[in-house]
Structure P
Amino acid sequence: MMFQKGFLWGGDISANQAEGGWNEGGKSPNMTDYQLGGTKDIPRMITYQMPDGSYGQTIAFIESVKLPKDAKLAIIPDKFYPNHKATDFYHHYREDIALFAEMGFKALNLTLSWARIYPNGVKGGINKEGVDYYHNVFQECKRYGIEPLVHLYKYDMPAFYVTEMNGWLNRGLIEEFYQFSKFAIDEYKNEVNYWSTFNEINVQQFAILNRNDKQEYQEAYTRLHHQLIASAKVVKYLHDNYHEKKIGCMVAGIFTYPYTCDPKDQLLNQKSMQEYVYYCADTFVRGYYPSYSKRLFKELGIEIKVSEEDARILLEGKVDFLEFSYYFTNLSTIHNEDTELTSGNLMGGVKNPYLQVSEWGWAKDPDGLKFYLHELYDRYQIPLINCENGLGAIDVLEDDETIHDDYRIDYLKSHVKAMSEAIDEGVDLIGYTTWGCIDLVSAGTGEIRKRYGFIYVDIDDEGNGTYNRYKKDSFYWYKKVIESHGEEL
């Protein structure tokens, strides 16, 4: 089956992973600007300085960093910070967008850097240079007929809000985000028709996996509550003022199957899906917390107070479409004694013996994409966008400047086929933006060598290279896919 006319074929990048320019154009630092690189086995570290001038490092999720007393976030001289330059979309955006257009992109999924527009919070005022930068990006997209799909937040916390307001634990950040979002929607009203509030909003729940700490749980779900309220306020603002535009929110698709037919595995899998995927999606699609949230709060020993005003805001801020990421599936089981573990995006799990895995241990499961497209659409009955899907792998730039990535083509081909089948069976899927359409910094590991793009960027994990762009074999494959509306795979 051909994908419908107007299907949003394209790719996905994010400001903090591709843009660079971390201290240029009036931008203030993000929390990611204080993160060193890591690997799949070595965690990324946030760096700080003590009053005596000594430096330190701590393992921390970027939205819940806890520094030693009197420590301040700091850049350690002679250390390499991957996000500072990333793959330099900040300076190469015209070249990169021209390459996206050559592939035939109908859409580009990207984020705004909050710290580039409001470097020091709302009271600190608008950074005109940052505002103009995004005008230039959107105008370049418009030049080629590429529709921007704009996320307002993705792992992009301005450090100002952590040091001055304690981040999303502070309910006052709801209003800060609302004002930032309101300004962006108004400012770019002639250039952006599709908005999304949060990328992988459920990431808060993965930051506390296996902590067994009531305080950690309380803080994570409090941050998440504030984000859900902030999202709903922004959705309502767009609905009230721009009836012709659409706005969504996005979840990390941590999809699981039960490992066995043991009913206890079935129940465990149900709880896993409720907690890690449906909890957020149910709330921002339906407009209220799901019934099982009471059970979840009780199990975690936490209390989330949902005021009458909160309930009203959530109900008035239901999204128009649901975005999700899909890379792999995992298994849920109580039978852990004879299982092999594997890794994944944000969380790992039990290895599925029927599936192959990538170099980073992520299971390749196109049938799972078809299965969960049906699950999500039947549950919510609103349009879906698969806004992150791709294969991270080590690519080799040959002497003749070619990159042969048949493994990526095979992965994407099987997933496009699965989407086509789901659409044919009634699923309203309106877009597909692969992650990441050009090489960029891995959020989890800080690596460049874990490449996803159709476009190779000549840079290594220490920032060495020319930053020249080269087309991979998958570049030409995806061009044919888009030209044929998904018919030629």
Structure Q
Amino acid sequence: MSTGLRPVPEPHTTRGIVIGGSLVGMLAAAALRPFVDEVLVLERHDLPAEPAARQGVPQARHVHTLWSNGAEAIDLLALGATERLLSLGARRLALPADLVALSPAGWYRRWPETHHLITCSRDLLDWVVREQVLMEDADAQISVHPKVEVLGLRRWADRVTGVRVRRADGAYADLDADFVVDASGRASRAPQWLAEIGVAQAPAREVDAGLAYASRLYQAPSGSDAFPGLAVQADPLARRPGRSGTLIPIEGGRWLVSLAGTRGGEPPADPGMFESFARSLRHPVIADALAAAEPISDVSVTRCTGNRRHFFERVKAWPDGFVVLGDAVAAYNPLYGQGMSVAALAALALRTTLCDGGVRFPGVAQRAQRAIATPVLAAWSLATSQDVLYPAATGRSPGLIDYAAARYVRRVAYAATGRASIATRVTRVLTQERCAAHLLTPTAALSVLRGPLLPPLDAPPLTEKECELLAHRRGKTSSRTASEEAATDR
């Protein structure tokens, strides 16, 4: 990583600056690279030389999932990232075949694969993406500068022309740039910086269900290499605190388990109570799995999980040369697993928009900000439409439209438990392959109203081998296997 910062680019060169060196920042650097002579990635904290914890990523200890659409977007920006993740032990979970999930309407069946998830630790993901972006950079256009704090934006006329920074030695400097991307996450000061240069404040909104996360690493039992992911979802219409849990396999033969609860149902930080909380969920399948595994970490707790969005795309006099990405635009309740995929799609939208004129073209930054809002809107709608229903949620009270939508979503989930065509549509919407209207077409609505073709499952759809891993705690298991349930719609 480079440490030398030149205040002004060489004559006749163009420079991009990215604020933040995590996953989103490196994808932004990759998106900028074809359009500038150099990209400076400015990171406030140290960046590890190997997969390891780092400052500035408070939720890194919790479950992170990368939907297939996000993985594909990352591969377009950081060629070979997914392949390298898998070579280092990340898991590719076929959806819905490799996920045992209890929805508010019942157990989903393990239909044949239509999409997939990449599961690994956040430490590994960030490191691999950073390495792949820099490895692809044969001309060394991208340089990463740790321990550099951005203090504000610089502006001339209607354009952002650079940033003011404080270096590791405490010295201040002004860095010129033709294009600046803020990818600094939830802690972004973009609203303040924009106000300081005279840009009108963007509308903002927050919906907070009061969700708390508690996560722990486990060494998976022998023979569990192909064990599926597990998910027990809360019921937002139950009018009580929502409790949920997720178990995913990650590199090193480990399971990462995150338990969550909204206000009044928060998970404990006490390791001795972690598994008992898991057993209090709507089904004890995750607790049964943990009984067969060995805890290898303390419990990490996070409470800053509210949905918060800045509507930068609505600012009419948006300055040229500046774009905001990732959690700095919208941060979501991590329960829905959308953040990383949305950020990757947003970085791809940035690159696509810049193809129309490059970084100096008038109005291209505003068009990019509006393009970024498309994947953001889908994830925002998903998260807030559910979170607003929980007791003690803040931001706004649910209305009749919210409850009507929630009941339709419940009916969709119910149909998906026994109708493969609807299950596929749900996954297409979750992965943003299609918009939410995909669930409202006449064909879909008719299938939803008719309900599932197959009867509901009365137990998790685990295979016989998977049941054997948990048998000592589950006792007699259902004779139903996943293969018996893999019939598809005719």
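Say we calculate distance in nm of label points 7 Å out along Cα→Cβ at positions 311 and 327 for every structure; which of P, Q gives the highest result? Working shown, then result.
Details: P: 3.9; Q: 2.4.
Result for distance in nm of label points 7 Å out along Cα→Cβ at positions 311 and 327 over P, Q: largest is P.
If you work out percent of Cα pairs over 27 Å apart, for residues 159-374 alone for P, Q, which one comes out largest? Result for percent of Cα pairs over 27 Å apart, for residues 159-374 alone over P, Q: largest is Q.
Work out the source of 4.2 here, i.e. which of P, Q gives that when distance in nm of label points 7 Å out along Cα→Cβ at positions 15 and 207 is computed.
Q
Comparing Kirkwood radius over Cα pairs in Å across structures P, Q, the highest figure comes from Q. Computing percent of Cα pairs over 19 Å apart, for residues 23-102 alone across structures P, Q gives 48 for structure P.
Taking 21.2 as the value of mean count of other Cβ atoms within 10 Å over residues 239-246 derived from one of the structures shown (P, Q), identify that structure. Only one of P, Q returns 21.2 for mean count of other Cβ atoms within 10 Å over residues 239-246, namely Q.
Name the one structure among P, Q that mean count of other Cβ atoms within 10 Å over residues 39-46 of 16.2 was derived from. Spell out each step's value before the answer.
Numbers: P: 16.2; Q: 23.0.
Working through the options, I get structure P.
Laboratory data are not the source of any read-out in this text; all were calculated from the coordinates shown. On a predicted model such as this, the values are computed, not experimentally measured, just so you know. Cβ atoms are built from the backbone, for glycine too; each structure is taken alone.
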